[in-house]
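See the structures that follow.
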Structure I
Amino acid sequence: MTQRVAIITGAGQGIGRAVAHNLAAQGVHPVLVGRTKAKLDQVAAELPMATVAAADVTDAAQVAACIKTVQDTFGCADILVNSAGEAFLADLEHTTDADWDRVLAINLKGAFLMARGLLPLLRKSENASIINIASKVALHGYGEVTAYSAAKAGLVGFTRSLAKELREEEIRVVALCPGPVDTPMRWAATPDFDRKVVISAETVAQYVSYVVNLPRGTTMSELLVESMHYD
């Protein structure tokens, strides 16, 4: 069996970084994608093997260059984990047009661009997976996160539709919907959040690992992953 290749966005920190560590420990070759090359280089230095492909996933030209790197280096792809995201805390009246566009771009458009671009390479895999990291807010409404909720709900809808579109090709597409996670993004958005109700990024990575290791031709619906102490 040839070595699997996983493209992971948002790989410089948080869930993306944890996924890279988890999959690399299984012998998967991670391709680290993110805006900040220095962070990606740091993660790559922590791993036994990795390829850095710095890119802003909201920029179609940069995504195309990233995918060309994967094509030229590996010729195929087995796993795409869309983990790039940005939380945004504001009520509707204090959400600007620019805020709305930015949050939807990073949380939704980026996943669209990456999945569309990598699909020809994923078709070459013996057991391909697309994992979209959504959020509990996509399934349950919370105040003051309207833009973020809309983006993540859109990501879940995108995932459901793409899963049906690709099921005849046996490419699984699954959304993971974590509750609060211990990541830099969490504490930047809500520094006073109750630490007792967060889960680790490594826990989310374990669920990613479970999904991508399902037998070919099998899949599952979106997963809600959260602390038992979170309401």
Structure II
Amino acid sequence: MVDLKQLYDIRFHQTGLEKRRAVWRVLCESFFSKIVPADATVLDLACGYGEFINAIPAREKYAVDLNEDAARNLNPDVKFVQTSALDLSALPKGAMDVVFTSNFLEHFHSKSDLDLLFRQVVTLLKPGGRFVVVGPNIRYAYREYWDFYDHYLPLSHLSLTEGLMLAGLEPERVIDRFLPYTMQGRLPTGDLLVRAYLAMPFAWRFFGKQFLVIARKPA
């Protein structure tokens, strides 16, 4: 098994944790806060060092990660559960307005495990709740996709959407090109530049190699 703490230390040293936090603050303020209501209960699956869940305004926040070191980086208002994403039984069922995950699904070893995760997400969501997924799109990142040691499962926006539908979720929004592949690449990191990028979807067609898929649990 990969040592997650060691891997995170190596990876975030390369990209710069403060840089990631700054970018996610803008992403949440300018984009994701329009998807996540301020009065929502939100779960961040595979929260990493809390870049999303710390930055997103929400009434109640949960975070899950297998790496116990993640807890040290979370704000006091975030309820942390150290567990595998394949066992989310410690979380309240039917309580989540939004389940969010970013750059996580590619780490699964099989689609059978992914199916299990999707079934659990459906159980955790309230009727009408959303599952928001950001991740590398193998259709556009087929070369650099394998540059990370812990990438196993290649997904496109289409294959992911199909898997979510099989789990009983309804696609609400599917963007095949959203963010650049990594923060080591061409993603602008100054506040104004990130805001400008998000405000110009035509630029996503040139730089975006990650999908954004939003699926809803039927009401």
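The numbers here are math on the coordinates, done by the rules we state, and not lab data. Note that the coordinates shown come from a computational prediction; the quantities given were computed from them, not determined experimentally. Cβ atoms are built from the backbone, for glycine too; each structure is taken alone.
Name the one structure among I, II that helix-only ellipticity at 222 nm (-39500 (n - 2.57) for each DSSP H run of 4 or more, over all residues; to 500) of -13000 was derived from. Answer by label: I. Given a value of 13.4 for mean count of other Cβ atoms within 10 Å over residues 163-170, point me to the structure among I, II it was derived from. Working through the options, I get structure I. Taking FRET efficiency 1/(1 + (r/R0)^6) of positions 27 and 179 (r between Cβ atoms, R0 = 25 Å, to 0.05) as the measure, the highest value among I, II is held by II.
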